[in-house]
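Quick heads-up: structures coming right below.
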Structure I
Amino acid sequence: MKRREFITLLGGVAAAWPLAARAQQPAMPVIGFLHPDSPDGFSDRLRGFRAGLKEAGYVEGENVAIEYRWAENELEKLPALASDLARRRVAVIAAGSTLASQAAKAATATIPVVFLAAEDPVRLGLVSSLARPSGNLTGINFFIGELSAKRLELLRALRPAATRVAVLVNPANVPTTETTSRDLPPAARAMGLEVGIFNASSNSEIDTAFAKLARQRPDGVFISLDPLFIGRRVQLVHLATRHGLAATYPARPFAEVGGLMSYGTSFADAFHHVGLYTGRILKGAKPANLPVVQASKFEFVINRQAARTLGIEVPPDLLSIADEVIE
């Protein structure tokens, strides 16, 4: 073989090596992330999710890709978004709410789903057992009824003379609304409180509900846990402050934007667990063998500046048990 022909052949083989190497590389797994909210103001929860993934050995853009599907608070879009992820045959679906979890379950019986549910997942039919889920779903649960009763206790401690509490729910979020409407009134009666239910499923309905509250002047307002309300937390806090209403909120982000007080599951911690389980499934674990995790990190936050604005003196014993006091 002539020297020029040999060099040409060798060059062709060398050029083919990277192509062959790339062909042998496994395809990067894709996670489907489904949530009813919008990405605005979601950075803390996504940071927690990615931290859980990293703990399991996965970093977005390096060895795993994520397809995000946001319903932008239009809950009716969730089934179509879940079906789209199922058609794309993602490796795992991470569903960040009760309604997203139900939509993912309806969309696929084979793709693993890691859920975050505010209700009892057994009662909702997401899993057959907390210890042994047995299907293609597992995830994180925090029981909203128990948290709601605790939130009422804290509100009563802040306003010991209270007798009437208004509860704001989103009727479009059927599971959470049913649980709140069923479990909260008995807990309130045990504390000597009367509860009134108010509905809001849109920005304008939130305004209308607070106009009614301003006329009725309840002693406190209980904002239920709902993606719409989390997304509209600035609006809710502004209305409560403008009308001089003492409100209790379901999570830290409300207190961070000026809400009076919040008590609930740490969203960052819960999404960390979702990310960790998602990573474990990518490594080969089966959802049926991963028990549903009970949320164990809760946060009680008091915004003292908001209390001063409302003319409320926060009792020292309440301040002493708060995880954080915002001055």
Structure II
Amino acid sequence: MRHANRLFTILAAALAVAAISPPTQAQPFPSRPIKLVVPYPPGGSTDILARLLAERLTIVLGQPMVVENRVGATGVVGAEAVARSRTDGYTILMGAGGPLTQVPALRKNMPYDTLKDFAPIILAAKSPKLVVVTNAFPADSPQTLVRFLKSKSREVRYGSAGVGSSGHFANELFKLSAGVDMTHVPYKGGAQAITDMMAGHVEVVMEVMPQLLPLVRSGKIRAIGLTQLTRSPLLPEVPTLAESGFPGFEAYVWFGIVAPTGTPTPIISRLNADFAKVLGTPEFKKRLEDLGADHEPNTPEDFGRFIRAEWDKWQRVVQSAGIKDE
């Protein structure tokens, strides 16, 4: 009995100390390195942008931001890894349209649900497609391209970086919007499609500006349209598809930061503010311009609406065009 009384006294004393001790303060975020997962190999545009951001965010956050390439299944492997990671803000994804909205439109059995498994942080950058044709092709504007396609004078082929690529989807969106047909010729990358177009094997290509601008300016190919709502200062003479009879036509390669769903709102807000601080600097805007992209300020809610709109658009295109995964 004496033993039990002594044990009770010790426990009571311990509880009393705990009651009067100040609560342990949670460590401020971030208190350790943040992992930025890139779902593509090193050296590509997604990886380059991620490393530029990570370098500058390391300074802003006061903790290292470390880029990790998790490659496979057209970006799905890296995206899944982040979707299944802890919701503490220390593992985030350098997301892109491919694994977040386009591949899910094409594949039935995805290991994650983009709209449910990711918390949007910020849309970092987006780059429009440039519509180019061979110099011998009888079209110098979106309208004349449509007229030629509707005349059915001959088969017209368009090249893309492969089934499910952004160029493939953009061309199919154009076909549906214009009510015309072209034959898809998939390649193992946009560079191959452009090379084959210059050799005359395909007539039309939609790819991002950095790949096409030098060829357009040297007169080797002709630019006839742009897939954003406003004209580009790099090619102010080239009309947009939106102003050429296709109101609201947009098709981008885009990049954005997302975290696993369940990441606390204060952490999402902190990351949005710090990424925005870097993306808004004149120096970084110039770097984006060199990559053929730009950034407009946006909130996590803005980015969430953008993802939803892209999701809905590509789901409709895949279903309407009958695109099948290969």
Structure III
Amino acid sequence: METISVGLWATNLEIPAVSLSAWLDFIEARMAELQQAGFRLLMLPEFACAQWLSFAPSSLSMTQQVPWLAGIAREACARLRPLSARYNVALLPGTMPFALSSGASDPQYVNRAWLFLPDGRLFGQDKLRLTPSEQNPEAWHLLSGSTVSILEWEGLRVAIVICLDIEFTSLWARLGKLDLDLILVPAKTDKLSGYNRVFGCAAARAIELQTVVCAVGAVGSPLGHPVFDTVMGGASVYVPCDAAVEPSGIVASLGAHMADSGLSPILYARDLPVGQCRRIRHGAAEAEVWPSSWPADHVTILDPAKSLSENFRDR
């Protein structure tokens, strides 16, 4: 595949869904629209499923939300899966709580992104590093994942990396060796500072790996008040800052906005240059710089706080 066109839906979580069927209708309408325009992928942000809380029982407590959402997610996934084949559009419907042992009396849950492919395949990716609120036993109390799955689809090598995981260089030092064509980053950030961290790191990864990175963030909080809510979202597609691709490194972008905008926009990112990025990455096209996932194994760091022998021993 030389180019791919994707839709990134910066979902406003404060727009209520009256039922799961209504939410699924929203998704299907977007997929039909993308199919008609020749797009191949629709991606929603982290915890897009939180819109379901608008039809949750009024008595549902904070600690009951994850089990309830995970239960709804089973039905949602079963009904979403056929849509990808029907419209020939891959679908990443954000992330959802997933029970690791659904039959257990006290199941444990992860924050999982599902990717449905038109050929019927289904891929899951768990978030590796959780925020304090995600780990809080008095709130959602999720567990960290420990695996990254690389999937191959129509000649592309694809990875899904959820929100905070885009920030950790120790992970990217390893993923930089895997010749990735497309990185998908569903996110949800509570403040402008978090938005800038996630999206800034997504831009850095496009340079570091010489690849295409798509990031989309949710807007607002479920059952929140748009005037007081600080959750900011948007969508951007990043590529290497290279004259042969795009000097700015940004091929498409929706700026950060809050729930009081009333918007739930989709970024239509057409003809993303996965082929040209691959040629630069492989040395088949002239690049301004080399990928910076260079190991630096031969470099000695001289730290005045350590002795000379300690400096060399740390190599």
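Every number here is computed from the coordinates shown, using simple stated rules; none is lab data. Everything numeric in this text was worked out from a predicted model, so none of it was measured. Cβ atoms are built from the backbone, for glycine too; each structure is taken alone.
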Can you rank I, II, III by mean count of other Cβ atoms within 10 Å over residues 28-35 and just name the one with the largest value? I
Test item: FRET efficiency 1/(1 + (r/R0)^6) of positions 124 and 284 (r between Cβ atoms, R0 = 30 Å, to 0.05) calculated as 1.00, pick one of I, II, III: II
